[in-house]
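Every read-out reported here was derived from the displayed coordinates using simple, explicitly stated rules and does not represent laboratory data. Everything numeric in this text was worked out from a predicted model, so none of it was measured. Cβ atoms are built from the backbone, for glycine too; each structure is taken alone.
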Structure I
Amino acid sequence: MSGATMRAFVLTGPGAGAVLDVPRPVAVPGEVVVDVERAGVCGTDAEFYSGDMAYLRSGHTTYPLRPGHEWAGVVSAIGAGVDRAWLGRRVMGDTMIGDGVCRRCRRGRQHVCEARQEVGVRDGRPGALAEQLAVPVSSLHALPDSVDAVLGALVEPGGNALRAARAAAVGDGDRLLVFGPGTIGLMAAMFARADGAEVHLLGRTEESLHFARELGFPHTWTEDEPPDLPFDAVVDATNAAHLPSRAVELVEPGGRVVYIGLSATPSTLDTRTLVLDDVTAVGILSASPGLAATIEAYAAGTVDPRPLVGATVGLDDVAAVLAGTYPAGPAPKVHVDPRRSAARVRPARGRRGR
């Protein structure tokens, strides 16, 4: 790429976003510049667009901001101290970048570092809804040839989902209930199914549940008519404030409840139920500990989430996607190809079940 500027999607305030010309990133020591091939639009990005994202209230993030934390691309420049072998490699990157020196980072928990940066989420790290992105080389994960750009941009949400499925600790003979047939919920269901669990999904709309059935999940339910079955684990991948307590009610005594969704308002949970039913509750933040395993699963074909991508658009369509006015089908994920303008391309197709 030539020129001193590039195109990037910039949010300047609630409901205000546009594609602007911004300075191209420079590879400083220890960092690389990546030419972005694909970037996913996430619910977090939509919360920034609406102004509801909690980081805006806490001061971790301010406008203007450049979102985008699910991405894949090719390393095009390296800074001092970076191995030249990274040049030309297709990669994805960890969203969470710790300071590297605190106790949490030293224990491998940089995703909860108090001073962490978050690509496209916290101030200081512009996101991937742009032609190029600069990130520390330490955050990179190389992608094998069998993991294309579409899969590469699905590694970050997949890492979250894999961690949720692993936290549920289900396998052969176990039954899992997943709240929310969106991107994370469906991915968690895919990983749990790959481990042998019988997976059920609970959703609000028939369209989303029909899509889940197309993906090979025959056991789907509405919130109004939950199944009268014993569940060894429940994963809540929604933003509904009332469902965390419902999950504890539906899980078997001695079971596990995994929370990966975040509601806009505080949810309530009676911990007496947790204690008296000996239920284990787990919260999941970040894909960081699950990225490598997710890449391995994609490369092996154990899990193929490409059918979740319903459309691939250009940067000029991002505002409409975030506002919810872009025509959407049942597949929950939208990808952005920053190399395109407003041209729409056909969604990627993969296996729709096992």
Structure II
Amino acid sequence: MEEVNAITFISIICFFISILLAFFLFSVKSKNSLSNTLFGTFLILNALDVSAFFHNLFISGLTDFVLLKSLLCYLQMPVLFFYVLSVCYADFKLKPKHLLHSIPFFIGNLLLVPRFYSNSIVDRLKLMADGNTVLWELAYIRISVHIQAIIYLVIIFLILKKYKNIFHQNFSNTASKTYNWLFQFTFFISIIHGALVIKTIIMYIDKGKTLPLLHLILSILALIVICWYILKALKHPDLFNPVDSKTLIIPDKADKPIVEDVKKIQQLTSFMKTEKPYLDASLSLGNLAEDLNVNSRDLSILINQHLNQHFFDFVNEYRINEAMDILKDPSKKEITVLESLYEVGFNSKSSFNTAFKKQTGLTPTQFRKSS
């Protein structure tokens, strides 16, 4: 009984935190209004899902509302999928064709019509209580929801991989905040769905004996993820850097550079050394292409295929070399490591430390001491 009480208490907290955060996202004015709306919708769908742990406090019986609410889980992953697209790609818009993602939801409802929606609440409860009756509709819904979740999670991870590649090929500032946030959030969602799959398997094996404990664990996980999201949003209010979904990823392999390519490479490296455009933290492939008076795609091919680097790594190499000059210069010893990273074009301490150690094998502080 204590476990059930704990489940109810945690579920109610999760429900109201999700609802409050959702309405905040709906009401706040932001350039990411579509993303906020989609994530708010995702939170409401999850809040309704969590409410299954305590809705019996307010609703008695297996009503049509309870049945319909239980099938809203079919809409959670599509909404999360659209949310990730809206965060990654600035040109993403909801279109009528996206309604096709709701087909599993309508199929699930149609399957419940003969023996559930068409019967009275009393008959539904008798059907659920009859141990000899095979409730294939519920089995189908549980299995199909899990399969749907796995498919969407795989697709989301592939989208994130593509986003990361596009960003690194076109922008010099780090994409790690956006990518890491979405990757971490999707990873946590994957863990929760993995726990749900285990719960479903155990439910059929031990006939529900350990369900209260599993419900409690899932409720705690959900509360942790929601609180983590709130803290993340408060700490990084301007978290996202969307890219254009139509941007093509340049293959890394290429033939040996021809004479014309060699001239372009020399022109590029000379410009980087003399003009130092990398000192601008917001430098992008488009900006650099415009300065060099060349096509953005040609410049991307030049860097990715002939220099064998992403634009992100190409620019950071110059920034790290500039930082090394500052850190080993005795006349600039009053400049702190933090000041130096901003001076050379970085806008994140973590990305600066990572890039610096990748190139030199030392942290900035270790490098300064050794110099």
Structure III
Amino acid sequence: MKINCFSCRNFRNLQNIEISSFDEMNVICGENAQGKTNLLEGIWLFTGIKSFRGAKDSALLKFGCEKAELNILFTAEGIENDAQIEIKEHRSAVFNGNKLKTPSQLAGKFNATVFSPNDLGLVRDGPAVRRRFLDIAIGQLYPNYISALKNYMRAVTQRNQIIKDYRYDGTLSVMLDIFEDEIASNGKKIADIRKKYIDRLGEFLPKVYEGLSSGKEILETEYISSAGEENLRQALLTARKTDMYTGNTSVGPHRDDIEFKINGISARSFGSQGQKRSVALALKLAEAEVINKVNGEYPVFLLDDVMSELDPERQNYILNHIKGIQSFITCCDPSNVERLKSGKIFEMKKGRIM
């Protein structure tokens, strides 16, 4: 997948930009608050997903303007496509001249993977962030996973409602059995798919991280099940008494986690900022490899402020060893990209490409 042309009007602070000449590696340099991240955000919207910064659609308009417009020409599977997004209070989209019912219908037509400073939470923060990463990554490849996840969470919510009253009303045990059966059934599907996905990541993740660390560090990944050695149905039964007092279901995929170890030591507990950033970045690169393996084509790679807190060797790997993936990197310090051997550097100032 490759972007051939991108333009926008009245989007954030960007000044009616049009760029029609990209390379495989594209670096956007400039001081803070000049619009670098806004450019990546504009490209990302063509995935059909909301802003990776969590912004509402109305917040994407330039101050004082009634609407914003974004256009993209890109090649996918050897065919050139064009898409437009219009933003007022909400987004609307057109693909190859056909108006879409919702912008989410762009999903699967234009694929991108984004890394932003918030992705440090994949290593630094709690399990919910890592579960969300898995759910989004898997959901893009296997739509049936989303259906199983929705059914699972609905059953968990219903079990939580019942267990609060169960200790006072034993007749609710029949209903509890029904929902626990559903949790166990869908939960097994979810955990199995997650483990298979992590196995696929594992085909690429150690090698990517080895490259980032210049072979000095080894990354290991493990899926941690909250049910332990028990099957989920038995674990739910074992946890009933405790769950009655908390009012929450304490075991199942909604409580599972991923553990990352660097040279056998927990990256979350003992990793440096640079190591945590490297793990998160390696995850995103490995995700792109999995997408390529499943779909036969790499996504566009968007890297926001990825160079800070990385040593020169890791910076060199990003700039010169990501091959076959069209990449867009934002950078504040020009000295961080002096090692770039091949690609284009764009300077951004006050919302303009200079």
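Odds and ends about this structure:
- Taking distance in nm of label points 7 Å out along Cα→Cβ at positions 104 and 200 as the criterion, the top-ranked structure out of I, II, III is I, with the highest value.
- For -22000 (helix-only ellipticity at 222 nm (-39500 (n - 2.57) for each DSSP H run of 4 or more, over all residues; to 500), calculated) the corresponding structure among I, II, III: II
- Set I, II, III, criterion Kirkwood radius over Cα pairs in Å: the highest-scoring structure is II.
- Looking across I, II, III, the calculation of mean count of other Cβ atoms within 10 Å over residues 120-127 that yields 20.2 traces back to I.
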